[in-house]
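What follows is a group of structures, each given as structure tokens.
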Structure 1
Amino acid sequence: MSTGFEIDITAAERALHRLEECDERMQQARERLKNVGPKTLGTNGLDNACDTFQSEWDDGIKRIEDAAKDIKDRLRTTIDTYKAGEESTAKGFGAK
């Protein structure tokens, strides 16, 4: 038998803040990656390898950024819904 479900709102909001930072950091990383690296090292093979590296990491960082944003949005919804439920329950018991 279940004893109930409870979340720590403060901890969830801290996690939400960290996810917001992650989203921002991933955007910054993608910008920095665009501006880094040799473009003319003298060999086409090395230049191509650098371009491939940048392209693949840009894609990977974008995926992390998108996942963090999705989790952040869902966590925000969860927190808001949980708070609303808590308020409704408290009002049901006569809290003002």
Structure 2
Amino acid sequence: MKLSQLKHWLKVDDGKVPKCIVTSYAGCSDYLMEVEFKHQLEPLKDDNDEMVRFQSIEQVKDLLRPLGITSVILRVTDPYDEFSPDGKVSDCREDMTISL
């Protein structure tokens, strides 16, 4: 989903705020965002069809708060976390709700 589409959607859709997931990958210094659209996660892209990258959660807040989005899900993905403490295979990710 392009950022311009998200902005338009939020203006015309009577206060319905989509689920936004900000993903942090182990070993990477930036964050990527996905927006839930029709029960599918769509990567957030700019008008040049490039993924929108954030250097901090503060940048995410600066973009989304003016649009009326007050919280996101921070998804931390660590491919090196292969096993949980109880010995069962882990899904290598953890979701946390963050207020903006």
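Here, each number is a calculation from the coordinates, and none is a lab measurement. Just so it is clear, the model here is predicted, and its values are computed rather than measured. Cβ atoms are built from the backbone, for glycine too; each structure is taken alone.
Things worth noting here:
- Parent structure of the calculated result 22.1, 76, given that Rg and Dmax of the Cα atoms in Å is the read-out and 1, 2 the choices: 1
- Label whose coordinates, when distance in nm of label points 7 Å out along Cα→Cβ at positions 59 and 75 is calculated, return 2.8 (choices 1, 2): 1
- Entry that produces 39 once relative contact order in percent (Cα under 8 Å, 6 or more apart) is calculated, selected from 1, 2: 1
- Among 1, 2, structure where helix-only ellipticity at 222 nm (-39500 (n - 2.57) for each DSSP H run of 4 or more, over all residues; to 500) as derived comes to -28500: 1
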